[in-house]
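What follows is a group of structures, each given as structure tokens.
Please treat every number below as a calculation from the coordinates, not as lab data. Given the structure is predicted, the values throughout are model-derived calculations rather than measurements. Cβ atoms are built from the backbone, for glycine too; each structure is taken alone.
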Structure 1
Amino acid sequence: NTDGKSALDLADPSAKAVLTGEYKKDELLEAARSGNEEKLMALLTPLNVNCHASDGRKSTPLHLAAGYNRVRIVQLLLQHGADVHAKDKGGLVPLHNACSYG
């Protein structure tokens with residue numbers, strides 16, 4: 001803009017975390033996989049609840065929690081807006097993971 005501020009400078013603080021990678025996606029995914037409720041709640045935001053893993057599967061936190069039978073984590077993710085229709089790289093939704101592995 002004319003004040004010399006970038007789009008990042010003007011961004012909403014919650015959006016800024018996503019834009020800069022500071023929303024700790026990998027830590028959130030690990031908390032969902034391991035069932036670490038305290039860590040999950042500290043990291044969870046409406047902007048990262050449906051993030052996709054950087055690994056080959058492109059799983060969401062809900063895919064991981066469902067696949068590892070982390071019932072309480074699944075409940076928390078759903079309460080925070082996790083997308084039950086999100087597809088991983090193979091086209092599977094979290095329910096597939098729950099049925100296959102959970």
Structure 2
Amino acid sequence: MTADALTQAQNATFLHWLENDANYTNVRALNKTHYAAIMPLMFTHAIITGRIGNKAMYEDRWCYAGYDKAVAALEAWDGIGEPEGWHRHPATGRRREEGDPDLEILAP
């Protein structure tokens with residue numbers, strides 16, 4: 001097995017773990033090193049991104065009003081920049097009413 005084939009197999013195993021053991025949905029690789037997935041929360045859903053292989057934490061999160069909005073944004077996103085339509089970005093404190101970037105505020 002080549003090193004590239006081994007890496008692909010390890011990545012596939014990790015993505016399978018995210019969906020089946022970590023309970024994320026719509027898991028996909030963004031590139032060779034990072035993934036994106038939908039994370040269910042108590043009242044919303046979020047798109048998360050992280051490093052493939054890191055089971056301890058994700059790197060970023062964008063919250064959506066519901067599962068359908070999160071899935072649509074993830075499917076439309078190429079993994080560069082930020083996905084569209086989110087209403088809350090916890091890492092920065094930014095909020096967007098109805099997901100509109102023109103209505104973005106920085107929450108205290």
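Here are some notes:
- Calculating relative contact order in percent (Cα under 8 Å, 6 or more apart) for structures 1, 2 picks out 1 as the one with the greatest value.
- A value of -8500 for helix-only ellipticity at 222 nm (-39500 (n - 2.57) for each DSSP H run of 4 or more, over all residues; to 500), calculated from one of 1, 2, originates in structure 2.
- Ranking 1, 2 by distance in nm of label points 7 Å out along Cα→Cβ at positions 10 and 50, the structure that comes out highest: 1
- Each of 1, 2 could give Rg and Dmax of the Cα atoms in Å, but the derived value 15.1, 55 comes from 1.
- The maximum of distance in nm of label points 7 Å out along Cα→Cβ at positions 2 and 90 over structures 1, 2, that is, the highest value, falls on 1.
- If you line up 1, 2 by distance in nm of label points 7 Å out along Cα→Cβ at positions 34 and 66, the top spot, with the largest value, goes to 2.
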